[in-house]
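Student: See the structures that follow.
None of the figures in this text is laboratory data; all of them are computed from the coordinates on show. Quick caveat, the model's predicted, so the values are computed rather than measured. Cβ atoms are built from the backbone, for glycine too; each structure is taken alone.
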Structure P
Amino acid sequence: MNKNVERGQATRAHLVDVATRLFAERGYDGTSIEAVLAEAGVSRGSLYHHFPGKDALFWAVLEGVAARVGQQLADATRDAPDPVAALRAECLAWIRLADDQVVRQTALIDAPAVLGWERWRELDEQGSLRPIRAALDYAAEAGRIEPRHVDAFAHIVLATINEVALMIARADDPAATLTAGESAVAEFLDRLLGDSTTPVADTTENGRP
């Protein structure tokens with residue numbers, strides 16, 4: 001690889017690392033381009049060569065955080081025996097990540113404000129809704145939930161875990177809120193999915209309540 005390309009990639013990665021730390025510590029509004037330049041030890045021209053502004057730098061940070069979160073969620077579900085168990089593990093892993101300073105500040109507190117609520121929700125649905133729906137399809141095939149509710153339940157699960165994560169992120173005592181949130185999410189999933197393989201009653205035709 002060309003040495004200039006290597007240096008450029010190294011500079012970009014260094015800027016993202018520095019910005020990740022500063023955004024996590026100070027928040028988006030409390031982090032200026034000048035602060036990033038001072039901490040990174042690079043010129044303004046070098047930074048703007050890679051990022052046209054603070055929003056673009058924040059987006060690069062968010063992409064890095066999302067990649068790390070994705071890997072940690074994958075690790076949490078690696079040994080799950082089936083899609084429903086994987087869903088439980090992934091939901092609880094995401095709740096726990098809300099207590100991580102970088103995830104909390106960048107992905108949960110700043111991202112909705114910087115990207116806009118609708119864009120944040122759209123990106124979250126793109127990444128999370130499909131695997132949730134797949135797990136609920138499996139649960140429906142096993143008779144744990146009614147197939148007609150899969151899509152609605154998928155949105156409900158996603159909304160629930162995100163709301164609990166936001167609750168933890170904004171809490172005065174995140175550790176205590178995390179404990180309560182984990183318990184609540186685990187009970188919610190137990191009530192929704194249960195452990196029984198007995199099919200639920202089909203109420204989609206005659207005799208519908």
Structure Q
Amino acid sequence: MDKIILDQSIQYLLKDDKLKDLINKHPVPEFLYNDNYFEALSKSIIYQQLSGKVAKIIYTRFLDLFKNQIPKPNQYLKISNLDLRKIGLSKQKINYIKNLSLFFVDNNISQFKKMSVQEISSELISIKGVGQWTIDMFMMFTLCRPDILPVGDLGIKKAFKYLYDLRELPSEKFMIEKSNNWRPYRTIASCYLWKIIDNGDVF
């Protein structure tokens with residue numbers, strides 16, 4: 001995401017009283033486009049439903065299996081399930097990354113840059129193990145799309161609860177309605193929301 005878009009987003013979001021203090025308190029988020037889509041998605045799968053701290057440990061062990069290099073899909077398919085289990089990956093996640101590997105081996109994904117959010121989501125959701133949270137993280141931190149709101153993320157839900165002084169976690173409908181004021185920069189807004197509950201290991 002280039003500096004112009006980031007600067008525009010900050011100026012726009014500063015108009016929202018709910019976000020103003022957060023923006024003034026924290027540094028501007030950084031986004032680095034990553035064209036290694038397999039790396040980004042396999043990392044997301046590893047991070048699913050784990051604390052950032054635990055996920056980082058497992059991901060480091062995962063890279064160690066490939067001599068600290070990012071594996072290619074066909075390389076992953078050659079690693080035994082036993083070795084993957086030893087580093088802490090569940091059987092389910094091993095299969096999910098295998099599904100992802102097979103998708104990348106069989107499909108040309110070089111067009112993702114040019115595709116819409118909806119088109120990419122339709123492609124990825126067909127892979128068993130790749131859910132909406134994984135797709136949202138991919139859109140935000142790999143493709144650097146500026147207007148993604150990960151409504152299924154627990155941290156974002158907790159941030160909404162705090163921000164709007166709710167008794168319970170909000171519904172997706174509530175989050176979408178309230179975030180309409182942040183369009184087309186909901187990715188950047190989300191990064192500030194994470195700061196409310198961030199322990200330093202979001203993703």
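Student: Kindly point out which one of P, Q the value 1, 7, 13, 16, 15, 13, 10, 8, 6, 4, 3, 2, 1, 0, 0 was derived from, the read-out being P(r) over Cα pairs in 5 Å bins from 0, in percent.
Tutor: P
Student: Further question: Which structure, out of P, Q, was mean count of other Cβ atoms within 10 Å over residues 38-45 derived from, given a value of 21.1?
Tutor: The read-out was computed on structure Q.
Student: Among the shown structures P, Q, from which was the value 27 of relative contact order in percent (Cα under 8 Å, 6 or more apart) calculated?
Tutor: The read-out was computed on structure Q.
Student: Let me ask something else. Given a value of 1.00 for FRET efficiency 1/(1 + (r/R0)^6) of positions 6 and 142 (r between Cβ atoms, R0 = 35 Å, to 0.05), calculated from one of P, Q, which structure does it belong to?
Tutor: The correct label is Q.
Student: Quick check on the output: 16.9 is mean count of other Cβ atoms within 10 Å over residues 22-29, derived from one of P, Q. Which one produced it?
Tutor: P
Student: One of P, Q was used to compute Cα extents along the principal axes in Å, for residues 62-117 alone, and the result was 38, 23, 19. Which label is that?
Tutor: Q
Student: Same structure again: Check the numbers for distance in nm of label points 7 Å out along Cα→Cβ at positions 14 and 166 across P, Q and tell me which is largest.
Tutor: Checked P, Q; max of distance in nm of label points 7 Å out along Cα→Cβ at positions 14 and 166 sits with P.
Student: To which of P, Q does the computed value -23500 (helix-only ellipticity at 222 nm (-39500 (n - 2.57) for each DSSP H run of 4 or more, over all residues; to 500)) belong?
Tutor: Source structure: P.
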